[in-house]
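So, here's a batch of structures to check.
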Structure P
Amino acid sequence: MSIFEQWKKQADKANQQNKYDEYWESYFKKEKKNYEYILVNHNEIISGKLSEVAGKFDMDSVTMTGFLDGINTSLVNAIELSELTEDSEVELEIDFEKLYYNMLNAKADWLYNLTEWEGILSKERRSEITKEYNRTKIAVRSKVGRNDPCPCGSGRKYKKCCGSN
């Protein structure tokens with residue numbers, strides 16, 4: 001069984017609600033601590049064997065694989081998680097703008113509100129990324145209503161313009 005499969009099994013194993021809550025609360029504390037380190041040391045590209053990187057973050061390899069699963073889409077070079085072993089070389093070169101966007105998408109306010117972001121992305125840039133994210137969540141109606149402005153650009157209502165045909 002691969003380490004990634006072990007991670008998924010471990011995450012699913014906590015099937016009783018209190019065990020589930022306890023497990024994820026513990027994981028999210030570790031995750032937050034990892035991101036605090038990564039943001040403070042944003043110029044460092046963390047690399048090494050999976051077991052070494054996990055030890056650096058005070059995690060076992062299985063839990064570290066779960067962390068990598070969460071950050072993988074924010075890496076410059078994504079990691080093939082299903083092929084990870086204890087001796088696999090991993091490199092965490094992070095695209096921080098993408099990471100911030102992905103944290104917004106995950107609704108991880110405990111991560112995108114970390115004060116350590118101030119040393120990486122300006123408040124203005126974080127605000128721009130938030131606006132970009134919010135724009136992707138706006139519902140766009142494709143059907144033109146009778147009383148809507150005509151899409152041809154005439155300025156008249158649709159029912160009095162192209163909709164009258």
Structure Q
Amino acid sequence: MTGPPELLEVGIIGRPHGIRGDLTVRLLSDRTERVDPGASFTTADGRTLTVAASKPHQRGHIVTFPGVADRNAAEELVGTTLFGAPVEDPEALWIHELIGARIVEVDGTDRGVVVAVQENPASDLLVTDSDALVPLTFLVERDGDTLVIDPPAGLFD
């Protein structure tokens with residue numbers, strides 16, 4: 001699902017919780033400030049949902065949105081993808097910033113451009129335009145749009 005181009009996919013609305021319109025929300029990152037009261041989301045159809053209240057619940061959060069007053073209104077939002085503005089954090093690596101970055105080994109060998117990031121339990125994988133998979137753990141430096149890696153011998157064989 002795609003949203004406005006300047007926004008990132010940040011969460012998904014799950015099942016209603018109770019009868020008063022509360023919903024479960026599963027965030028797609030560890031940035032819990034996304035569900036702080038006053039935070040807002042945009043949906044793919046351009047609707048804005050502002051958080052009135054939230055609390056942690058199981059693997060997500062229970063969130064109250066103004067205007068969602070009962071279970072019927074909440075059920076209409078189930079499965080809705082939530083979009084939000086990028087969070088500024090100079091220490092963090094963001095997927096949207098990795099896509100399009102050039103990968104270079106510490107010795108200067110060019111390994112291509114990142115076209116996707118694939119989730120993997122051990123380490124997320126950078127997928128290059130030549131279909132090579134580079135574990136993110138081999139990243140040693142980021143210099144603007146260049147990612148410097150120190151891979152073990154044989155990774156690209």
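Data for the structure
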quantity: helix-only ellipticity at 222 nm (-39500 (n - 2.57) for each DSSP H run of 4 or more, over all residues; to 500) from the coordinates reads -1000; which among P, Q; calculated: Q
quantity: Given 14.8 for mean projected area of the Cα convex hull in nm², calculated: source structure among P, Q; calculated: P
quantity: Identity of the structure behind 1.00 (criterion: FRET efficiency 1/(1 + (r/R0)^6) of positions 76 and 92 (r between Cβ atoms, R0 = 35 Å, to 0.05), calculated), options P, Q; calculated: P
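Taken together, the values in this text are just the output of simple stated rules run on the coordinates, not laboratory data. Everything quoted here is computed from the prediction, not taken from an experiment. Cβ atoms are built from the backbone, for glycine too; each structure is taken alone.
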